[in-house]
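Undergrad: Have a look at these structures, which come just after this line.
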Structure P
Amino acid sequence: MKKLLLLALFVLPVSLCAQKFAHFNSQEILQALPEAKTAQEELQKLSADYDKELQGMREEGQRKLEAYQAQRDSLPDNIRQRREQELQELQNRLQQTAQNLEQEFENARIQKLQAVNEKVMKAVQAIGEAGDYVYIMDVAAGIPFINKKLSKDITEELKKKLGI
């Protein structure tokens, strides 16, 4: 009984030390993954389209403001007040449109990258299960410290799994 207890006391710490940890760099994976590149290109195009729409609204507002300023002194009070109100409403619409487009862009970004992230996470999970890893951490996630002597870098293995 004593021998069994001593054996358990020696084996338990050794088994705890035998746990395997791994890490990978998701930024490196995403830069090499064709689906991620396609998603980024689509997002850049969408951003350019949104910027073009906002620029058109800004230019329209600028034209109306300049026209108003050129005529302001010669306008009757009621027309001047109405034009000032129109300019204020145009400014409010511009701000609302900018907020809406920003939200739409963020939703599109999440949607386009979700499939890519799911693919990467499935590959990480498969490697983790096959390699009996306790934890696999993403170094791009801002983890303050990873002892790379005690943790295996699986970035290249992950690339192979994803067909990169």
Structure Q
Amino acid sequence: MTDIDLRSRFLEGMSRAATFVAVATTDGEAGRFGVTISSLTSVSADGSQPSLLACIHHLSPAAPAILRNRAFCANILQEDQQQLADLFAGRAGAGDHLARFERADWMTGALGQPLLTGASARFECRVATSVLWETHHIIVGNVMDVHLSENPATLLYGQRAYRRAVQIAHHD
């Protein structure tokens, strides 16, 4: 199998794994940035603080900004927030990062980070550690606060399209 074949099969295989859609936002001395990510997961709930892990492409200006600002917010989007996912992915015509925030409703959290209004869950984090692995920064954040919306329905992405979760009836 060639490297191109392996990469293609890897991408197809990973496209079959539906995941929630999040926007990582940051603000501070390095500036205000946000980027849509699909690689966000919990690390632990049992340390001195809960922690989570976010993977951000090294070419995204949000990655070095998060590392320099030493803080970020992981905003897990509600199922009706596709436009925010597209906006922060750079697919909605707002190339300038500050312009993205002008087109989104948000507020400043206790750590000074942008919290997207209406997100299903928002995790305010301080950067604990990071590593550059090939093309992505793997950033582990200590969760300092969690904000939950009344609506837990989360936007998903799988098979190269936005999705929503549907409960499967339990059969005895």
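Just so it is clear, none of the values below were taken in a lab; they were calculated from the coordinates. Only a predicted model underlies this, so the values are computations on that prediction, with no experimental measurement involved. Cβ atoms are built from the backbone, for glycine too; each structure is taken alone.
Undergrad: Could you figure out which one of P, Q the value 53 for relative contact order in percent (Cα under 8 Å, 6 or more apart) was computed from? Provide the component values of the computation, followed by the final result.
TA: On the way: P: 53; Q: 27.
The read-out was computed on structure P.
Undergrad: If you don't mind, another one. Taking 23.6 as the value of mean count of other Cβ atoms within 10 Å over residues 68-75 derived from one of the structures shown (P, Q), identify that structure. Don't skip to the answer; put the middle values down first.
TA: Values: P: 10.9; Q: 23.6.
Checking each candidate, the match is Q.
Undergrad: Comparing structures P, Q by FRET efficiency 1/(1 + (r/R0)^6) of positions 92 and 124 (r between Cβ atoms, R0 = 30 Å, to 0.05), which one has the largest value?
TA: On the way: P: 0.05; Q: 0.75.
Across P, Q, FRET efficiency 1/(1 + (r/R0)^6) of positions 92 and 124 (r between Cβ atoms, R0 = 30 Å, to 0.05) peaks for Q.
Undergrad: Can you spot which of P, Q the value -0.25, -0.74, -1.41 was calculated from, given it is log10 I(q)/I(0) by the Debye sum over Cα atoms at q = 0.08, 0.14, 0.20 Å⁻¹? If you can, show how the numbers build up before the last one.
TA: On the way: P: -0.52, -0.86, -1.20; Q: -0.25, -0.74, -1.41.
Considering all the candidates, the number was obtained from Q.
Undergrad: Match the computed value -27000 of helix-only ellipticity at 222 nm (-39500 (n - 2.57) for each DSSP H run of 4 or more, over all residues; to 500) to one of the structures P, Q, and report its label. Show your work: numbers first, answer last.
TA: Details: P: -27000; Q: -5500.
It must be structure P, since only it matches.
Undergrad: A value of 9.0 was computed for mean count of other Cβ atoms within 10 Å over residues 140-147; which of P, Q is the source structure? Before the final figure, lay out each step's value.
TA: Details: P: 9.0; Q: 17.8.
The correct label is P.
Undergrad: The value 55 for volume of the Cα convex hull per residue in Å³, for residues 36-107 alone was derived from one model only; which of P, Q is it?
TA: Details: P: 55; Q: 120.
Of the structures listed, the value fits P.
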